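Below, each structure is written out as structure tokens.
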Structure I
Amino acid sequence: MSNFRIVGVIPARLHSTRLSRKVLRTIAGRPMVEWVWRAATASGMMDFVVVATDSDEVAWACRERGIPAALTPSTCASGSDRVREVARVVDAEIFVNIQGDEPLLTAEFFPPLLGLMDRPEVEVATLAVRCAEEDVANPNAVKVVTDLKGRALYFSRSTIPFDRDQTGFAGYRKHLGIYAYRKAALERFATLQPTPLEQAERLEQLRLLENGTAIYVAEAPRDRIERGAE
């Protein structure tokens, strides 16, 4: 087993719920998952970056392009479960969960995320960005609120906080689904059962919050979706 400090894992399920085969969709001559892998490796912040997939076809497409790929069980319920499967065979201090369907991700997203992991009290880190006005009420744009130390209080598909007096609150923050876990926190996640809030919102990160694991939130350099490209 290799020993690394930071390993990036790109979960890439072939038959996703909203758009089947999207990780292999060609963009400017390359499959989507390759753009994500290139962005992660270009950051220079991870010792190893691997695609974790349930598909021989995805694994073959990656290896043909020189991209490391690991086959993980089709029974994995979430991207974090796929990351944990990689952690069974690759040893590292920190694992980064990088969504395989984010072709506009760039290397600049990783310094703020992994900068949080330099703090020993941080077990799990993620990113957020100022929420565009058109996304505030959009349930597909997950909102996050934090305490004054940057720890997530809650993630929701609803508009949080609720501006009761219509004061023109401008502090809405959109969560970007990129995570860094210390190995112990990743292992803890895998032992926990799905929780009520997680199931209601369909947001796996709530499982950690409901079980008392803090998630620290860093500011992303920008949204990973260009406005007008949705």
Structure II
Amino acid sequence: MTEERIAKLIARSGACSRRDAEKIIAEGRVTYKNQVIENPAMKFTCLDGIKIDGYTLTIKESRLWLYHKPVGLVVSHQDEHGRQTVFDDLPIKERVISVGRLDRNTSGLLLLTNDGAIARQLELPSNNFKRVYMVRVYGHLDFAQMQKQLAKSIIINGMTYRPVELALEYSGPNNHWLRLTISEGKNREIRKIMEYFNLQVNKLTRIQYGPFELADLKIGAVCEVSLDEAITSKTS
């Protein structure tokens, strides 16, 4: 059997992401046959004898769900301000983690999985899973200039953002609908880009992530999908 790093095995169990697994290992919460594991690079062939906080872990069948996130929910298992999270009322009967995040005021497609390794694969910028958003903005729009600038990488407050595909869906005197396709999904990326162009975001919805589309999934609804597309597809 192939050996894998302990952090990766823990992520595959769905207990947490690989990054969080490394944290709890550093905190001394992971044991193997009652001995604390101190090195997240240690390799094992399976989870037999490995526990977190005294609880036995098992590798579950990897699963993936699409979720239509409403505005107002936080994408976190624990919110320090006590706000409602997307995990509070999910109709999924096992622990899941999100593939990336959407901020509290952003709605739309959020991928959920019980497998931290799958989440990591879908999140990695190097895998080029495109994220498509519809955004309504307020302000003066010079679409041609904006499209030209975003066709190349831009730097905002010292942060470099990859090229953005931009399409104009509707334009009024002050309100405009734009369709943006990005490939990284950095923290509040679209909001920061719109602010850079002096545009105020009124509504932001993710409608696609890689090969998966929001389509007619109702707000708050969950739909399980095949993992085959996520594993075999690296572009949408």
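The numbers here are math on the coordinates, done by the rules we state, and not lab data. Small disclaimer: the values here were computed from a predicted structure and weren't measured. Cβ atoms are built from the backbone, for glycine too; each structure is taken alone.
If distance in nm of label points 7 Å out along Cα→Cβ at positions 49 and 97 comes out at 1.9 when worked out from the coordinates, which of I, II was used? Of the options listed, only I reproduces it. Assuming 0.85 is FRET efficiency 1/(1 + (r/R0)^6) of positions 169 and 209 (r between Cβ atoms, R0 = 25 Å, to 0.05) as calculated from a single structure, say which of I, II it is. Only one of I, II returns 0.85 for FRET efficiency 1/(1 + (r/R0)^6) of positions 169 and 209 (r between Cβ atoms, R0 = 25 Å, to 0.05), namely II. When FRET efficiency 1/(1 + (r/R0)^6) of positions 65 and 161 (r between Cβ atoms, R0 = 30 Å, to 0.05) is calculated, the result is 0.55; to which of the structures I, II does this value belong? Answer for the origin of the read-out: II.
Structures I, II were shown, and Kirkwood radius over Cα pairs in Å, for residues 145-200 alone at 14.0 was computed from I.
Here distance in nm of label points 7 Å out along Cα→Cβ at positions 41 and 105 was calculated and came to 4.3; which of the structures I, II was it taken from? Going through each structure in turn, the value belongs to II.
One of I, II was used to compute P(r) over Cα pairs in 5 Å bins from 0, in percent, and the result was 1, 7, 14, 19, 20, 18, 12, 6, 2, 1, 0, 0. Which label is that?
Numbers: I: 1, 7, 14, 19, 20, 18, 12, 6, 2, 1, 0, 0; II: 1, 6, 13, 16, 16, 15, 12, 9, 6, 3, 2, 1, 0, 0.
Comparing all candidates, it corresponds to I.
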